[in-house]
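In structure tokens below, several structures.
A short reminder: the numbers here are calculations on the coordinates, not readings from a lab. Bear in mind the structure is a predicted one, so any value in this text is a computation, not a measurement. Cβ atoms are built from the backbone, for glycine too; each structure is taken alone.
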Structure I
Amino acid sequence: MKGLLRKLLACTIMGAMMFNLVGCGNTGTETSSSESAGSTATTEKTENTEAEKSTADVQTITLWTWDTATEEPVVKAFEAANPGYKVELVAVGYDDYMNKVQTSIASGTEIGDILLGEMGFRQRLFSMDILENLEEAPYSFDYGQILDYVKPAISYNDKLVALEGGITAGGLAYKAPLAKEYLGTDDPAELEKMFTSWDDVIKYGKEVYEKSGGKVYLFHSWADVQEVFDCFGDEPWTQDNKPTDYLLSKMPDERYEVLKNMIANNVFDKTISDHYTPAMNAAIDGDNHIFLNAATWTSPFVITPNDPDGQGRWRIMQAPGGAYNMGGAAYGIWKDSKNKEAAWKYIQWAFGTEEGCNTNLEARGWTPPLKSFVDTHDYSTSKDEWFAPQNISEKFFKELGPNIKLRTPELYMNQIKSAFKVAENTILNEGADKITLERYKEIIIEEMRNNCPDLEF
């Protein structure tokens with residue numbers, strides 16, 4: 001339309017010029033002006049045609065994400081490395097993500113060409129059976145390229161339906177000066193020998209509290225320990241739509257005893273109610289708490305902004321029991337996408353090539369679990385000044401990552417975590433002496449009955 005208006009305008013101007021020039025009897029100038037105007041119109045038509053052709057050649061895909069900020073630099077690098085492809089990021093809130101997917105599918109509305117499955121609701125997405133099998137043509141991705149521990153988390157019904165964005169190993173971050181003062185060492189290897197069980201944690205937590213005159217706690221809050229319990233281990237919570245004995249017996253028995261004994265021995269600060277609250281964030285740069293449950297993303301998103309002068313102050317160690325998985329986002333392709341080839345181009349580049357893996361690591365601290373990259377990448381150049389001189393990339397990606405015990409994603413993972421949280425918050429609010437083990441289990445089951453409608457008890 002713009003090209004047509006320009007041509008009409010050019011013709012109008014040319015006609016007016018010809019009228020004036022003929023009136024003056026200057027035929028030589030008339031011929032020159034006509035050629036000039038015609039040339040301008042032809043040039044503009046050519047430019048418009050080329051622009052339309054260029055736009056038509058670009059393959060555009062949409063990616064639904066709750067975190068556009070960290071995805072954006074990866075997208076820009078992809079587009080620079082792959083001319084002719086464009087990725088449009090669509091912001092969808094984390095809490096509303098699955099509802100948005102399900103309501104859009106039900107109403108026949110278009111959804112993202114690329115969909116993300118966070119660990120907590122991943123099985124809910126996978127069970128909808130709306131993602132492509134990436135082992136089949138035209139993708140033909142070799143499953144063997146991925147670290148073994150990740151495979152159950154990106155599969156559904158023995159089909160590879162997504163690629164994992166990054167290794168999200170969990171461990172315990174700690175303030176080295178406080179560890180040195182109250183635990184006698186700030187060396188990760190030595191501390192790992194001291195903390196091999198939750199009994200050790202309770203023992204040293206009591207000692208730290210007493211030695212500091214009641215001013216220093218081992219943990220910021222119960223939420224630190226709670227999150228370790230939520231993420232640790234590979235034992236299934238449900239099977240055949242029924243809670244397992246592990247979920248209903250062993251797991252609550254252990255958590256109840258640990259919580260009760262930690263309260264009695266002042267292992268954590270009871271004035272901080274939860275993770276990532278203003279109270280916890282304000283305490284990050286203080287000298288009253290030693291340990292913080294941490295994943296690969298904790299330093300840039302939690303520690304660095306809340307402890308701006310903490311360079312060299314922090315270290316990371318393995319938690320009692322070993323490595324565990326903490327979060328994670330898997331990238332899959334919608335079966336009804338009209339842009340499957342372009343969607344795969346992005347996913348395969350970002351998480352299946354050395355260039356893409358390097359981009360993820362540099363831009364947002366992610367190391368995709370691609371065996372060839374993890375095995376050969378030189379992490380000695382990866383530095384986090386807050387953890388210096390320790391190289392936390394080597395700790396997370398080479399030591400903890402490959403040894404993670406990962407629970408296969410389940411339909412109600414977030415709801416089950418929430419059930420335990422409600423029961424444990426009840427203990428924190430009312431007191432362990434008032435909430436028996438039996439009552440604790442009853443609360444958990446009540447919450448699961450209310451929020452996990454398909455589970456059979």
Structure II
Amino acid sequence: MKRRKAVIIPSVLLSLGAVAVATPAVGGAMDRSPAPVPASADLSKTSGGLSGTSAAGHRTGGVGDAGAVVDAIERSAHTLRSTEPEGGLRDLDALGRMVGDAEVVGLGEATHGSREFFRMKHRVFRYLVEEKGFRTFSLELPWSSGLRLNDYVLNGEGDLRKMADEEFQGAYRIWNNQDYLDLVEWMRDHNRRHPGDEVQFMGNDMGYAGPELYEEVTDRVARAYPRLLERVTELYRGLAPTTDAGTYGAEYLELPLAERQERAERTGEVYELLRRQRPGSGADRGEHLWTVQHARAIHQLAEGYSLDITDETQVAEMMRLRDQVMAENVAWWRRHTGDRVLLSAHNTHVAYDSFDARYPKTQGAFLRDVFGGDYVSVGFSFHHGAFKAFGTGDDVMRTYRVGAAKPGSNEHTLDEARQEDYVLDLRTAPRPVRAWLDTPRVTWNIGAGWPDPETYRSAPGRAHDVLIHLDEVEATEYLGKP
């Protein structure tokens with residue numbers, strides 16, 4: 001097997017929430033992956049060869065027209081007061097104006113394990129709920145897992161910690177952190193205080209379909225379409241998980257390709273059977289639409305896993321399908337609930353322009369096809385700091401730290417602005433910044449696993465509408481199994 005293929009295939013397993021054994025779904029490296037720096041290492045803003053500032057606070061210079069770019073960024077950037085979700089939100093008014101009347105906002109992250117990204121998402125969602133009328137938080141998480149969490153958010157059903165342990169497994173276990181549980185608890189508390197005006201939680205990914213999803217479909221068929229029950233039961237026989245989510249995903253991809261393809265044919269038949277039914281009106285029609293969507297989510301899993309992960313062409317097809325599925329599920333939710341949605345995923349997914357060859361078309365690009373200007377992509381960048389990730393060699397969760405972004409990278413220039421943390425509208429940036437924003441440069445792009453041998457280059461202005469830059473990030477508090 002060629003080295004490129006050896007790198008790509010495990011990354012697909014990881015991204016779909018199966019076995020994390022090598023590289024991340026969305027990884028990151030600067031030129032080549034540095035060795036992990038001990039978490040206790042001191043990384044100041046001026047470390048790592050940054051041109052930095054003098055003792056008097058004056059910039060000591062950059063290369064070429066970098067000074068003009070930085071000056072323009074400083075004039076356009078809006079300073080962020082804090083990344084903490086509590087307290088005042090007035091410094092987010094600028095972001096609110098950038099969002100405008102968007103129906104869906106994609107909010108990225110440059111690592112999958114830094115607390116400032118997660119806390120900032122909590123803070124932004126709180127602002128969008130309180131000031132802009134948003135009502136759903138959507139995560140890069142399986143549809144069925146999102147339904148369980150939403151039941152907790154709406155009705156207080158279940159134990160959140162136990163639910164997180166059960167649903168955040170495989171690659172998704174990175175979400176089992178204190179910051180995300182704090183967000184879910186805030187949503188639950190909001191709903192206690194605002195009956196009749198609830199916020200909701202949804203998962204949009206295809207890496208798992210829990211047993212309750214199969215039960216929802218077959219129970220509905222038994223009530224509404226009893227003539228189909230025998231056929232649907234037969235088609236679903238042996239497909240529902242009987243193990244934990246992580247084990248299920250790992251074992252699924254060990255099945256022979258022909259068997260996985262046969263499973264996809266069966267789930268596809270159920271989906272088509274239900275889609276062709278003609279329900280009544282009112283509540284009956286609403287229940288039918290949800291049942292069809294549940295069947296669709298089951299089929300999305302099977303269809304994704306039916307592709308050949310030893311073939312690079314099908315690997316790319318799988319990743320394209322995954323981002324298409326995540327976009328379709330968000331669009332379905334928006335259409336059928338009426339909620340404006342904050343979508344949380346990695347920068348690579350919420351972006352318009354894929355800077356990773358493994359992602360032929362991104363979730364953000366699919367959403368732009370559906371919503372046009374009513375979808376807004378917000379990316380994150382950071383200069384240095386720490387993150388949780390599992391080792392791509394041993395699958396063990398630990399804290400990693402990276403030093404200052406290198407000269408020539410996006411983050412190096414972005415961090416030269418006098419504001420430490422800020423939000424920048426890339427669509428209205430001054431002319432000196434536009435050409436810079438539209439030129440691909442090496443960028444931090446760190447996923448759920450580390451280290452990653454790949455080098456990534458991104459042009460922020462082609463990837464996102466808005467950018468939130470943070471000087472330093474720290475690792476989230478992970479609550480799951482190592």
Structures I, II, by Cα Rg over 2.2 N^0.38 Å: label with the highest value: I
If relative contact order in percent (Cα under 8 Å, 6 or more apart) computes to 31, which of I, II did it come from? II
Match the computed value 3.9 of distance in nm of label points 7 Å out along Cα→Cβ at positions 345 and 385 to one of the structures I, II, and report its label. I
Comparison of I, II - label where distance in nm of label points 7 Å out along Cα→Cβ at positions 97 and 449 is highest: II
